[in-house]
Structure I
Amino acid sequence: MTRDGVFEAPGRINLIGEHTDYNDGFVLPIALPHVVRVTAARRDDGVLRLSSRQAHGVAEVRVADLVPGAVTGWAAYVAGVVWALREEGHPIGGFGLLVDGRVPLGAGLSSSAALESATALAVTELSGVGLDRRELARIAQRAENEFVGMPCGIMDQSASLLARERHALLLDTRSMETEHIPFDLAPAGLALLVVDTKAPHRLVDGEYAARRRDCHRAAELLGVPALRDLTGAEQDLPDRLARRVRHVVTENERVARVADLLRAGRVREIGPALTESHVSLREDYEVTVPELDVAVEALLAAGAAGARMTGGGFGGCVIALAAEADVEACAAAVRAAFAGRGFGEPECWTAVAAAGARRAGDVPAR
């Protein structure tokens, strides 16, 4: 067992299945080439020492003193993983951890889950704690839920730890069953364009929690364990709750439709489902903002086959399926639309499906 090592975990884009993971639903993310890298070294003094190339200062705390609230800011995501592992009886001692994050912050691409996943892989492997990737994802989710205080689902950590290169990850968030579905756009002459709108997240934590409460209240009123157990989208509920239900039920249906098309090699045909998802997120779930909506409208007008916001909403990124030959025109259309509305300049780039978390230098699974 070695005492040190370098571990990296990717951010993610969710192709479709937004806000279904905390309703025991289905999601279909890919991992990104952008990673958070954690350089880890075991310590014998029981101290957790945390530093980052992107942030000033160093956080130090004894692992025996870790409780929610003991560490704040970016370091809480790291300390929370160590806390969650120890809470479940795993012998994690002191560590020095240096973080180098390359996942864009504030873009809704799950930099926090990437940080948690790289940390979980590093401290368990170097401590000789044998946990499978699904269990590591659950531990990382617990760290974010209970230590950081963000009520996220398990999609982001699962994508970061379980994804495969050139594949999308179909995840049943209730059973944790997975399927790796081919997602390689280049042979079809297609690309996945990502538009980081740079829109500041507006009340995202509180609004995210409010949507989750709406869903849980609707499930309670309808007498089902979770909204994934409903057989129809239209339910006799107060208007706001009825719209939340409609989004979740139809979004699960869209995930199934897109997965079927990808299995059949009909990737060009997934575009309409992406656009339908955005409309539902705008009208029924109410998590878009003007920058997201303007980007989608501009992309579709420029010839994209489909476009939608990705992530929790209230800012962040839009994705679009487009012909490779149309990518530049689509990006130019978004920039022009943003300039016309007085928005800041967006950042546009293309994404490919990358591998999940690994020790630096390891050959990823395919």
Structure II
Amino acid sequence: MVSLIPTDADDPAEVFAALRHALDGGPALGFGMLASAPERVPDGTAAVIATSGSSGVPKRVALSGEALRASAEATAARIGSGRWLLALPVGYVAGLQVLVRSALAGTEPVAPEGRFSPSSFAEATLSMVRRGDEALFTALVPAQLATLLDAADEPGVRAALRAYRAILVGGQALPEPLRERAADLGAPLVRTYGSTETSGGCVYDGVPLDTVAVHSVDGELHLAGPMLADGYLGDAELTARTFVRDRHGIRWYRTGDLGLVDEDGIVRVHGRADNVIVSGGINISLDRVERIVRLVPGLHQAVVVGVEDARWGEASVIVAARGEALRRSESEQLAHAREVVAAELGKHARPARLILVDELATLPSGKPDRDSIRRAVADLH
């Protein structure tokens, strides 16, 4: 057994120093731990990350040093190694992996000064360029990318976006309009798919990393590879349900995501199996509706949630920030979105309402706070 040290994720330099010891069998780092967290964890554990995932139920994911290293090594084999800009909180697996990749590359990660902003991102990036670092990498969530793209004409931002060999974007689906805008600016995006349970992204631009296996079981994506978490600390039952072995003894992670692997080996993610409403007796994936809604100008960062509906049982609602430029009235915007969704999924999947808010609630990671948004919509509805 090794000690588990609750870790203050606000000091990346301190975490980086402690992480190198954790990867070599030293005390494990605990992120977001409650007072009830154990003082010791199984040998080999390097980090325990408390996460609610998409379900809202708290889980403590135990990651071994072997799993974290395997993920970082597979990433380096795919995109290369060099110096990383840390733009995400280290208490989230995507931010922690920036530190792991830096440790394996023998480099020191660079963090923007203060809160993330276009100017701090540009200043930190250009300082790396001036220092002569040739291979630059960073990881962002789509909301951060959107912020940078909106500020592309500000001093240094466009040059900073073009300075990277790869910008990993994950944590949630990347809206196609954002990807296209980034491509037009010359930003080298790599869409990633993964979770805390897989030590971060393990499928890049739809292609599994070299050590990763993916298959679909009854429409649910399962992942295998050396980067899988050991399980959930203190919850053997959930661990047994989520991490299963096949008849060959191979250990698989049940993602809870709907999807498939096509004939070319490309992984297609359709959305969460548990993010489904039943409207008029028909199952509707809110993730699929949201993905289509985000193709509509002015709704590129919208969130789609489900609410109770007196007539249909449940209905979907679009929530978007007023800050996005709308060239149509609210009613026209909703009509356009309903038309686009109907064309792709059928009339039964059309959103019932469009709600504009001053600002979408987000988590510290930059992802939309769906639970908060859902509760606010339910109160209004």
Structure III
Amino acid sequence: MTALIPTEADDPRLVQHALRLALDGGPALGFGMLPGAPERVPDGTAAVIATSGSSGIPKRVALSAEALRASAEATAARIGSGRWLLALPVGYVAGLQVLVRSLLADTEPAVVEGKFSPVAFAEATLSMVRTGSETLFTSLVPAQLATLLDAADEPGVRAALRMYRAILVGGQSLPEPMRERAVDLGARLVRTYGSTETSGGCVYDGAPLDTVAVRTVDGELQLAGPMLADGYVGDDALTSRMFVRDAHGIRWYRTGDLGLVDGGVVRVHGRADNVIVSGGVNISLDRVERVVRQVPGLHQAVVVGVDDARWGEASVIVAERGEVLRRSESEQLAHARDAVAAELGKHARPARLILVDELATLPSGKPDRESIRRAAADLH
């Protein structure tokens, strides 16, 4: 057994030093540890990341040094090696992987200092260029990318976006209009799909990384490969339920996502558990949200389910006022309802549009869906 050291993610440089030791068999790093966390974990563990994932249920994911290295090596094999900009918290797997990739490439990552902003991003990028770095990479969540796109005309932002060989975008679905805006500005995006349990993204632009296998079982996407987590610390039952072996002994992670593999391309339809029953019909909120985000003025909207006196449950769109176009609330809702009806059917149309000053987010930059849902339920 090896020691598990509670680790603060505030100083990425200190974390990088501790991570180097963890990857070489030293004490494992524990991010987001709560009282009662174990003091020791199995040998080979490099990091334990506390995450609620998409389900909202707290979990402590154990990642081995082998898994973290395998993920970083597979990424380098796909997009190349170079210098990375850290723009995400290192207490989340996407941020931690920036440090792992940097260590394996023997490069020093640049860091966006303080709160993420277009100015901070541009300054950090320029500093990398000034030091002679030529091949640049970074990893963002869609909310960060949207912030940069909205500020593209500010000094240095457009040029900074163009300087990266690849900008990995993950953590949630990337709306197609946002991707198109970025491409039009010259940014080279790579959509990633994965989770903490897979040491981060392991499917890039729909194509699994070289060491990754993907299959579907009863419509659920399952992933296999050397980057899989060892399991959940202190929860053997959940580990056995989410990580299964097939008849050949291959270990698979059950993602909980619905999807398919079409001609080798992975297509994700949404969470299997993010479904409401409205008027006796099952409706995937992820699919509704994906359509809603194609509507101008709603590219960052969130769709949540609430109780409804007539239908049992209904979907509600929650969006920031500043994003919505100069239409009335009823007109904007009508556009969204028409788009959803055309693609998914009338039964899937959202019941209401709620405008807020600011969407609640998690420290990772993802929408805080549970907080948004509770607020929407109070207003519905």
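Each value in this text was obtained by applying a stated rule to the coordinates, not by laboratory testing. Note that the structure is a prediction, hence the values are computed from the model and not measured. Cβ atoms are built from the backbone, for glycine too; each structure is taken alone.
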Exercise. Computing distance in nm of label points 7 Å out along Cα→Cβ at positions 215 and 295 gives 4.0 for which of I, II, III?
Worked result: III
Problem set entry | Highest-scoring label, criterion being distance in nm of label points 7 Å out along Cα→Cβ at positions 47 and 319, among I, II, III | I
